[in-house]
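Once you scroll down, you'll see the structures, which are given as structure tokens.
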Structure P
Amino acid sequence: MKFTHGRVAAAAVVSLSVVLAGCGDGGSGDSSGKGDGPVTIEYWSWSEAKNVDPVVAEFNATHDDIKLKFVKQADNLGAAQNTRNAVAAGKGVPCLVQNFGEVPSLVGEGLLTDVDETLKPYLDKFNEAAFSAVQAGGKFYAVPTGFEPTFMMINRTVYDQYGVEVPQTWDDLIAAGKELKKHGVYVMNLAGEDPSTLVNLVQQAGGTWYEVDGDSWKVDFLSAESLKAADVVQQLVDNDLVANQTYQDRPALISYFDSGKMVSLLTQTWQLQSYELNYKKSLGDWEPVDLPQFSDATEFTTSSFSSNGGLLVPKGCENPKEAVEAAVWLKTDKAAIDATYQKDTKQYQWPGAMKDVTPWVDSTVPDKLFGTHKSEARDVILKSVEHAKSNWTVGPNYTGVFSELQDQWAQIVTKKTTVKQALEHMQKFTVDDLKSKNINVEG
């Protein structure tokens, strides 16, 4: 389950008190009345110009007091380094940056402006499920860009060939895997470098590895929710039900998915077009289905947390009020989303921060990928959005913790350690790391 595009190593984090208290607005506040012309907001992003330019043009054509200036970044690593350099120098600081890391860690570095009060008048425009990714210590430090809905797609042709029922629970998926194994088919893929399947299962179970407790952090990798998620992964690994194809060779990975040897993909809307363009053998064989649930779940739940789910306002931005206003328009105004339409793909950018995504759902569904099941995709996607929740909290050292988790995950999928043993290791590692940084921690 690979839902993110990569992670950036964070610089040293500071104490919890800084994370909770924030770093101030870091700029000169409301700039209305400055000069005679409109305020110009530099917007740094590594998205392709063809995707951003039409949106910026629409904003500038419809706003007199604020203008956007798009500055293309090479990639997320480049944006991260350029932002750090600008903040450190105290000049040339952009006012909007595409997110390149977890917000609490970036706050701990002193990189972000506290936009809590500025953003609050606009909160009713957003899907509340998008909030957790842009908060630290209960305050907003970025404008939500939201999340992509999570669901499953299965190779229905292969499922039907072997008489296997569509899984509705994780127990069903494990049972399906055992039946498919008899025919040399894997039920899922767990790449050795990507522990996001475990992370997302913990989130779906309602768990979190960090919590704020008074003036300290509480760390719990061994909660009931974590162990419930761990049990699913352990059964998949122990019973040899999953492939371990790497994400690092994308063409080989897609070819493997297309082969019929692995038949269930946890996916999101942004990935569908790639499958449509690259599948050869299995195009039309796939069916979108609801994300499997835990057997004891009392309500249908998907996860809404996205580590990249915000537009950052860096510390030192001279016009944070206008930056927030522009960002809110970019992510919640119908005209902004409509301006993202690409004629070649016939798609809009997914409006992950908005309450009502219905006008744009159909464009995310490719013509041929799902064959006769195409009409089912709309309801599956909307159900995922409607039931998205997250109690997930990102701690101040999460970037380094995730890197350690990647190492543990590689040992899990190769049966060198168990999931529970890895979680026990992560508990100690995380607590020790926070203590070494003089951050108050329980656990």
Structure Q
Amino acid sequence: MPGTLTRHRHNDTRTFLACIGRLGGGAIALLCLLASLPAMAVPADAPVGRVELGAPADQADATVACMYPMTGRSASYGRDSIVAIRLALQELASDPRSPSLRVIVDDSRSKASFAVRMAEDFLRNDNADILCGIVSSGVGMAVSRLARQRQVILIGTDHASSRAALEEGHDYYFRVSSDTWTSHAAGARYLKELQTENNWRKLAFLGPDYEYGRVAWRDLQQALALEGVRFEQTGTYWPRLYEPDYSLYIQSLLENPPDILVVGLWGGDFTAFLEQARTTRLFRHMRVANFDTGGDYETLVALGSEPPSGLILSARHHVNWPDTDRNHQFVQGFHDLSGRYPSYSAQGAYAGIVAIARAIRLAGDVSDTRAMITALEGLEVPLPKDPAGFTSYIDPQTHQIVQAQAIGTPVPDDRYPPAQVLLGEWRVYDAESLKPSPALIRKRRGETGG
């Protein structure tokens, strides 16, 4: 029987001492201390608390209220999202046809109940016309339910659970970044090709024990079944979100090693897992894949010059793919504003502001919610992620953006320092082929009676 491992409680002191014992003292001790904390320190230039961007309230055509984490382990996503919003507003300001936007950003704290109260305050106190943002899928689902109840549009820019657009999709919810279905449909095709090439048979999954991880695993299983990929499931592993110590899971994986380990961790969690796993024999026994977030720029920086062998990675945006003028301009523009290169969350935030502006132009008035919904359904949004000849668009049925996905492996590349490796050896999967079929949509929505 395949193993299943879930752990919710830990002792931070024991974690710290165990880490020191495994890795040694000195500078490593500081890394262990940081890893043992439930929430990492806030980046030095990350805003904490409310930020207002764009036009003042009395001159704005619309008020957009966004929620991003600005504290804790995922604070860098909020930091990069704010830079990307600034970049989008800067570009819109150069177009006289664009509406004038007031954008409010505040710290969601990655907590669903807190974010729902914040959204209610945005609507009541700031007269917000549109809600946007959100990194955590659990938070996104909670705010989406509020948006449905209050009949206000929510533009999701970073959370990825496909359930938000499928089982729980509704008129007022739209998402402008790739979801878990898109990423794992591409991943299933990659694994099918890999199985033909080297005949792998055993697969395990490790992901965070909450909405995103559970749905990612279901999406991968469904996508593999549709591709006709047969495999032996050796285990599923469910650490909590922001888990500091993965040694128990690594030990279990080594006791019953798969050929392929698909990891659904993201951000600092995935980096922590890689750093702890590379001190063991794990990468000698299995290839590790992360199809949704593993190719994030920050993760590539953390890999240094000698990444573990066998990694298969992708993300919702890459600094070096596609090789188009639009992507080069976005990456360079972000760097010009911030002095660093963007994580994938930046393109999602940028896409959200651009999509809102384009929809307002088409609808004519942001207060006409039905006209805004009509404008967003099928809306084309030219984005940095688009390969030549394709433009991202919002699917009218699911309200999910339709995009291509590129999967690669780390190769030496120092064009975007401090990263010393970037992804290369690309396999690209076209956007239309990654859309969920009408039959799958009916099946998924039928599971909840929708």
Output 19.8 (Kirkwood radius over Cα pairs in Å, for residues 225-416 alone, calculated) maps, among P, Q, to structure P
With mean count of other Cβ atoms within 10 Å over residues 73-80 computed for every candidate in P, Q, 16.9 is reproduced by structure P
Value 28, calculated as relative contact order in percent (Cα under 8 Å, 6 or more apart) from one of P, Q, is from structure P
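If Cα Rg over 2.2 N^0.38 Å computes to 0.99, which of P, Q did it come from? Working shown, then result.
On the way: P: 0.99; Q: 0.94.
Checking each candidate, the match is P.
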One of P, Q was used to calculate FRET efficiency 1/(1 + (r/R0)^6) of positions 113 and 369 (r between Cβ atoms, R0 = 41 Å, to 0.05), yielding 0.50; that structure is P
Highest-scoring structure on distance in nm of label points 7 Å out along Cα→Cβ at positions 65 and 345 (candidates P, Q) is P
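Out of P, Q, which one gives 4.3 for distance in nm of label points 7 Å out along Cα→Cβ at positions 137 and 153 as computed from the coordinates?
P
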Calculated from one of P, Q, helix-only ellipticity at 222 nm (-39500 (n - 2.57) for each DSSP H run of 4 or more, over all residues; to 500) reads -13000, and the structure in question is Q
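We did not get these values from a lab; they are worked out from the coordinates using the rules stated. Not measured: the values here are computed from a predicted model. Cβ atoms are built from the backbone, for glycine too; each structure is taken alone.
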